[in-house]
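Take a look at these structures.
Read-outs throughout are calculated quantities, based only on the coordinates presented, and are distinct from any laboratory measurement. The shown structure was predicted, so the numbers you read here are calculated from the model rather than taken from an experiment. Cβ atoms are built from the backbone, for glycine too; each structure is taken alone.
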Structure I
Amino acid sequence: MKTDTPVVPKKYLAVFIMLTSCFALWGLLNNMTDNLVPSFQKIFMTSQSTAGFVQISFYGAYSVIAIFASLLIQKAGYRVGVLFGLGVYVIGALLYVPACVLQSFWTYIVGIFVVAGGCAVLETTCNPYVLALGDEETAVRRLNFAQMFNPLGSLAGIVLAQQLILANLNPATTEERMAMPAEELTAIVHHELFWVCVPYVGLCAIAAAIWFFFFFRKPTEIDHVAAEKSNLGEILSILAHSPKWYCGVVAQVFYVGVQIAAWTWMNVYCQKELGVTPAQGASYYLIALSLFIACRWLCTFLMKYFEPAKMMALFAFGAILSSFGVMYLRSDVVFTVGSLPFSWNVIALCSMSGFMSLMFPTIYGIGLGGIDPRAHKLGAAGLIMAIVGGALLTPWMASIIDAPGFWAKLVPMFDAAVDTNLHASSQSLRASFIVPVICFAVVLAYALAFRRKAKPGADR
């Protein structure tokens, strides 16, 4: 299926470029925030479950704010949605300053919620905005192109977190901190929290530059379309009669959930299977993310020639095979790159990220493609709210790792001895990857159910 239709018309090129910078911005924030969990656990000397409120606050904001964002752009247009989302982010980031001064964990949690709320508004707005910037024939490809900059931002977020936040954590243990004089501990915590603030507050300058671009740019005809007179009942009826939308929401819940869950436990899996350090384990994550980025760029190019849904079906099948590889392949080292060992099961784990690369934007594009434009804004909110899958499926994998129970029967041949440092066994970690198998099967079913049928005489 080859098309010569331009992916982005020239008249929308500047808007498209600025929107792709928003994709990079929230990707950066997502991955930088992940590192706040271990950082806050150390700085505030909290339990892991208390530090986990970082993720609850972040993903909770998506599930709450996205629906309000859709109502906003339904009435005021995409341009206003972008302005509002960037403004909310700046407010949330600036809350990190009083949180630092007060050394208040819960003020940070409020700031994180507001920051994530800004990201939720941006995602709810920018995804359908990109779809609207051109011909429907190239919409999915256009969204995949914009989404390519999201993992680049994620990669930048990991580097910023490592170099600015993690590198400035004092090595003192909880016991050593508790034994310190109050003045000394306060000074250490202030230094650590200052470097937590630096990247978030610094990014306000980038957010402000994008904000001013959209503020001074006149609304396009696409923005004027936003103020439809359809009532909420009509829109809900449209969505209720659009199976590829509501099935897309379900598929997106499983996809986002598996992405976050698999990446969350990647480091622990590599430590257990190959005996590497946590720092080395992070290197596998960088490799996986680099593969994710490369495959997304490749897939965006290939979508000029191949049907996106069929490509996603092939990739979902490959991801299922990779998941089984993580569960059943041996951990014998087959080669080493520098000081980093590789085994077939860890290679399968990294390859999973490559197969995930096109799923989010493709599910999104298929879910909204072809439905009545009046339902695009609310439909977009549903597909963004599906990000809550990260808060649902990560605990499921964690519960299997902690107590595999029935699932251990899937991998009885592997060692069930629990590592007291990692609080996991090879058997429980391997068994937990049945969750990705199930999730990718849902994505495969969605891709097959809503692939486009070839028309007689069509150029394939």
Structure II
Amino acid sequence: MSIRIYNTRTGKKGPFAPLTPGEVKLYVCGITAYDYCHIGHGRSALAFDMIVRYLRYRGFVVTYVRNFTDIDDKIINRANELNTTTEELAARFIRAFHEDMESLRVLPPTCEPKATEHVPEIIEMIRELIGKGLAYQAGGDVYFAVASFPGYGQLAGRSLDDMLAGARISINESKANPMDFALWKASKPGEPAWDSPWGPGRPGWHIECSAMSRKYLGDSFDIHGGGKDLIFPHHENEIAQSQGASGEPFVNIWIHHGFVTIKDEKMSKSLGNFLTIREVLADYHPEALRLFVFSSHYRTPLDYSDAAMQEAAAGLDRLYACLAVIGRLPAGGNDQAVAVATAKDIRTLDTLADRFQQSMDNDFNTAQALGHLFDAVKTMNKIQSAMPEAPAAADLALLRQGAKTLLELAEIMGLLAEEPAVYIETKQNALLKGLGIDRATIESMIRERVAARQQKDWARSDAIRDQLLAAHIELKDGPDGTTWQVRR
């Protein structure tokens, strides 16, 4: 089965066929570096991290470019507010972004170009557009003439006439047409500036991505991505600039992810209803945020709440707990014992990878793919619970293979990267601290209970179990002895 991807430009899913067989060239619009990243930025980074991981899992060689906007009106204004330079401000928040990505375990892109490091390429592209009659100079500014580009509005599904009906020219703009957009902006006193044929100034926002994607991926490439808020005008303008300059098709497939919302309202800095990645990770494990993000399809809205994050954290615990128990199982196994795994259990685990791939091939349906992982965990837990103290070798082999497959598939979403036993112990220690009971006390009571069982003092054994359960400590007797976990 081939991968099918929803293309914003066509409005439907279709088979993915890269321009060069076996290779994928991907460009994603990165952050404007003037503040800490909120979880809307986190969703974007995680969505494309997942897509890159899956494409590589499917055997493609992926070149992944994600840019930084490090000069922009927002950066200039924030630098003035903080009495610093635009260079220092952008560098500070690019460092913060990298720290956030490391915390989230997002794989680094192939390259991360900055706008200020590509001014020569930007100027050259503007020259080409002027030379082809697609752009014009107005004072120290240069504008793209949208009426000169047939098909403008194709990505957003809007006609130029409709867009013109509601457009206005702002004060101090000298555009020939209200829809024309800036390629080069004349610098104001005190602003950063670069020399150009049109006088000192700086690049417009849209042109930087066209110039940088062209340098690193060529005039035509496979996938361009970003949030839905970038469809218009940013990505629409990129199409006009890039195809206008090269005369070639720009992007094969456009991928756009949905917004993160809070109480069904889009999260944004302008609305003041945002949580930074750092704030969320202060309360939750990074993989809990990943699980929350991937519990919904990347194109749908994602409503953030503490309840949803707690549910994701509990789901992550279930995944790790299953692996931790399998990791403690005895190495051997009884070749003569009757296996407890049913034919249905075996089929569920043996077909896990195929079912996972079918879901991911369907426009990266992580929600459905996660469902398959949790079904496998449910099956493995059922087998573990039914096994006798001397388990059948076939059951142990099935569980170990199931755990191996689970780990391989979870890695595509950046999950289960920790040692399961260490994860569980760390989580339990944190919970125990809140409950006011320590690990040494629990282990001592378990030893006392084991002794009581050996002496067939079932009343004392049950009393210890009940005492621990009242303290939210649940015991489980199995082939590897007695284990415990915190139950809230």
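Can you spot which of I, II the value -15000 was calculated from, given it is helix-only ellipticity at 222 nm (-39500 (n - 2.57) for each DSSP H run of 4 or more, over all residues; to 500)? The structure behind it is II.
If mean count of other Cβ atoms within 10 Å over residues 156-163 is computed to be 18.1, which of I, II is the source?
Numbers: I: 18.1; II: 13.2.
Derived from I, not from the others.
Taking 40, 17, 17 as the value of semi-axes √(5λ) of the Cα gyration tensor in Å, for residues 60-251 alone derived from one of the structures shown (I, II), identify that structure. The value was obtained from structure I. Among the shown structures I, II, from which was the value 0.40 of FRET efficiency 1/(1 + (r/R0)^6) of positions 244 and 332 (r between Cβ atoms, R0 = 41 Å, to 0.05) calculated? The read-out comes from structure I.
With relative contact order in percent (Cα under 8 Å, 6 or more apart) computed over the structures I, II, the top value is the one for I, the highest of the group. Given a value of 1.09 for Rg/Rh (Cα atoms, Kirkwood Rh), calculated from one of I, II, which structure does it belong to? Of the options listed, only II reproduces it.
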